[in-house]
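**Q** Listed below are the structures to be examined.
Please treat every number below as a calculation from the coordinates, not as lab data. All values derive from a computational prediction rather than experimental measurement. Cβ atoms are built from the backbone, for glycine too; each structure is taken alone.
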Structure 1
Amino acid sequence: MNPLGRTANPAEYEEWLSEIDAVGGELAWIRKRKDFPTNSTGYERSPAEINLSVLKSRQVKDAIEKESERRKVPKEEIQKEAEEIIENMAQSFSLPSVKVVGYGVIKAIKNLFDAIYVNLQALRSLRQRLNSDSIVFIPTHKTYADFLLLSLLCYHEDVTLPAIAAGSDFQQSYFLGEALRRCGAFFIRRSFGDDAFYWAIFSEYIQTHLIHADRPLEFFVEGTRSRTGKSLHPKYGLLQCLLEPYLRAQVYDLVIVPVTMNYDKILEESLYAYELLGFPKPKETTSGLLKARHILSKSFGNVYITFSEPISVRNIIEPKIDRSQLSFYPQREFAVNFETRKAIQKFGHEIVKIHNRNNIITIWPFACLIINDINDRSPLTDPKPILFSELLERLQAFLHLLEKLQIAVQIHSTIENDLRHFLTLHSDLFVSFNLSAKDFYLKFAEMPVTNNESNNSSNNFNNSKLLSKSVTSIIFSNYANQAMFYIYQIGYICASLISNKYSTHSTSLMSFKGLKNDFG
């Protein structure tokens, strides 16, 4: 049995924040002279040149003509709309702006996190491929900090900063939107359904970056942040858009780099819980950003970032797809067949699996599993306090079992010391307790809730006490979900065995396969 999971082995992972201190602090770090490699074409187009090439492309010209005919308006009017869309969408990367914004961001990052462990050698090796390949970073998406950290790490290692696909929500704040745009973000609508005109401009904008290798791209294959701690279904349409230049033989190869990011404490943990209960998502406005300043006084523990081995699309796709046939289709008639679509979908799920296999999981998700199990014995409105010694004893037994199953868990000190550390880090989820005591009780804190703020205020969730307890319970469940990738198949086996105490090997195997087929 191959070991499952990873740990931040010092031989592979470096503590990045200490490297910033080693060069003289944030200001000295951001002012360092940069040596970004040239791309495979030897020429980096300006944002204005990229935008112009999109508008002049055959795909966009055809889309303008079709939209003009569909709406029965002059082409000049549709052309103007296309120019407005690309102007609103496009990045306007500026290194001086990156330095200004980056200084503020790195100051905030150092306040928020105690340590950031990264397998930096993998990123350094990737830098050498920028001269020859079009590269796409595909990180996990657990928090808004994901894309900030990835850009900062690229800056640190002199890797050309990526063009980042960001949601148009950020443009609700002019200040935030323009700051991100100048740091390489381009903005896409959260949903554009069957709007073929918008899709033509969007896909051409993406693909011209890949064909000309202007800069690496950064996409979240899950499409949005996971609010539950579990991976989301990959967005097939987005992935197909990325792969199309390869399928049409416009590039020799594409290099996909999955990046896994793990956090001791998620910045938006309480916001996710409120959203899952039906409370409206806060808007990404300047005032909202200013209101969020209070988090800078909190500690969010450690971050673990793992760059996967680069994936050659040619090596993955070529055995399954004959692109020689696809490449002969005119651009306006290009369409993928069933086999190609299935191969793309399978590739999307493989990226998500790589994300999960590269997770660095601490003891906290397993502690949350046990906390939830203990808590299930009492009503949610009146949960019984949890004795620290009981939690510790059960956690030690559980981790011992995981060790037997060769499942790696990140432990920095001892199980007890790490557990006390995480209880301190997440102390806002509990009523005040005396951590210095040998033993003590842990009781869930009640989160503030106002009924009229909730979309569900008229249904069964209108009980404020229940809602306030539910917020905390959901946060624990979200952290517990991070452990599911490691133990879900073991759960299937256990369920198969206990469903029938007289079961044979063959009936248990059949039951296991049935559960795996039903739940994945």
Structure 2
Amino acid sequence: MTKRTEFRVHWPDIAPQIQALSTDAQLPQAIALLQETLELDAADLRRTDVSHVPDARLVRHVKETERLARLHLRLKEMPAAHQTIRAALAFAAQTGQTVSPWIMLAGLMLERKDTEASAILRDAPELSPIELRHLTQIAVDAGAGAAGEILAHRVLTTQGPTQTFYALLLEARAIHDPDTLLSKIAQDIADGLITRELAPVVRTAARQGAITRAQHAEATALLAQKWPEDAALARRAKALSAPGLELRDDIAPQEQVQQMLDNARRMNPDDAKFETRTRMLERLAASNMYRRVISDPGSAEVAFSPKVEGGDVLLRFAGLAEPGKLHYLDAMAAAAGLNAIYLKDPNRLFFCNGLPSMGGTLDSTIEGLRAKIAEYGEGRKVTVLGSSAGGYAALLYGVLLGADRVISLSGPSTALREVGDTIKDRRVRAILHRLEQHTTPESRDIRLQIERAGYCPQLDLVYGENNRLDRAHAELLADLPQATLHPIKGFDGHNTIAYLTDNGLLLDVLRGDMSGINSVAAART
């Protein structure tokens, strides 16, 4: 009979090795060694009557599991950190041990017990600076907005202002109580919580959907008042509050383009977009225009361009941070001979719940759009376009409407957090939490929709070659025979629609010609 070989972890030998590896450069090795050691220790404990195991050994197992969670958090490996925290809590419960206060709080937040976690935090438990920082990340990731707001505020007031934690504070507020965001930003300015160095965070929050465009404009105006000597802030505040160009709708299409060109030529010649914008409009001015350009639709959820008899149809879905000024895009649609329908989601839910003005559900909005498309006549080809979050909507509605073609510009292909976690996409978490509360999983993943519909249109997926997350989302659909990936060489930005517009490529893309995407040198947008 072969005698069973047992292994017992000797932590005094292992712990120094793990500690030595716990530098930023060697964290993955430290995690691998600690995880393997914990698995061996757990296997040995399962072979033992726990009642005969010294408390010190059980306590050590809990503490080392907590250490593993901290190492995962240092690498921002949030799913692994969550799993490890749950393992520490489960082991402690099974063996009658207690966990550290920060692990207990993390467990509450992972279970979405935001109110309970917030109440404990208001009693100001003793937490180290690193525990405060870890808990803030966990709170925002888990959707515990109230607790996250308390934690982020405490980090900023006790450890000094940083862009990372002011961004987390805004995300937590967007999850907890988005209607109070602007008043709280104003209070932050009055209290000195937000410094001049933190002002760019407000712009980033707008791009990621944590605050609305209106909130962004008002907050930027407040920041510009606080620091009038900051020329960049002043320019941004002016641009955000400026009304759109009032295009005349009683003149010929070519005259409208000339009006746009004259306006562009009044830009500062030193502006980075001056040359590319005027060159693009000069090309349009020389093009045949099939109809007039749309007047500014303002805040309308749905707007229709003037009609081109016999023209194909373009549906355009706005992204979270797009300004809604449609003149440039619609001028190109007019030059391409397209009837355009412009859509904007006031709820900022990736259009997954449809539009309030079209019934307030995804199904009713699809039916409403199908009826509108039918009004253009039989046999019209339908192209669906969107950028960023609008790119996701373009994919979703393109599948459900049975469109001929979808152009997704740096659009995500999923809004399921478990899929996003696999590519380490931590963006728009406030929006994702709202999506989870108000939409179905099927509406939040394009592959699921394609499988359910049994149909996939032609997919043109355009993204910056050097933008890791946009590339990863496109590659999630790369195996579909209908999908063609169009990486823009050398480009690492997310604002792909601005890149195509300013480099004179969007008109060709609307016409179905994708060959020019890599023909010009990429510039950061």
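**Q** Matching task: 23.1, 73 is the computed value of Rg and Dmax of the Cα atoms in Å, for residues 207-486 alone. Pick the structure from 1, 2.
**A** This figure was derived from 1.
**Q** Then there's this: Where is mean count of other Cβ atoms within 10 Å over residues 367-374 largest, in which of 1, 2?
**A** Comparing 1, 2 by mean count of other Cβ atoms within 10 Å over residues 367-374, the maximum is at 1.
**Q** Compute mean count of other Cβ atoms within 10 Å over residues 303-310 for each of 1, 2 and report the one that scores greatest.
**A** 1
**Q** Using relative contact order in percent (Cα under 8 Å, 6 or more apart) for the comparison, can you identify which of 1, 2 gives the largest number?
**A** Values: 1: 19; 2: 9.
By relative contact order in percent (Cα under 8 Å, 6 or more apart), the leading structure of 1, 2 is 1.
**Q** Assign the value 15.8, calculated as mean count of other Cβ atoms within 10 Å over residues 167-174, to the correct structure from 1, 2. Don't jump to the answer; show the numbers that get you there.
**A** Numbers: 1: 15.8; 2: 26.4.
Corresponding structure: 1.
**Q** Computing distance in nm of label points 7 Å out along Cα→Cβ at positions 31 and 439 for each of 1, 2, which one ends up highest?
**A** When distance in nm of label points 7 Å out along Cα→Cβ at positions 31 and 439 is calculated for 1, 2, structure 1 comes out on top.
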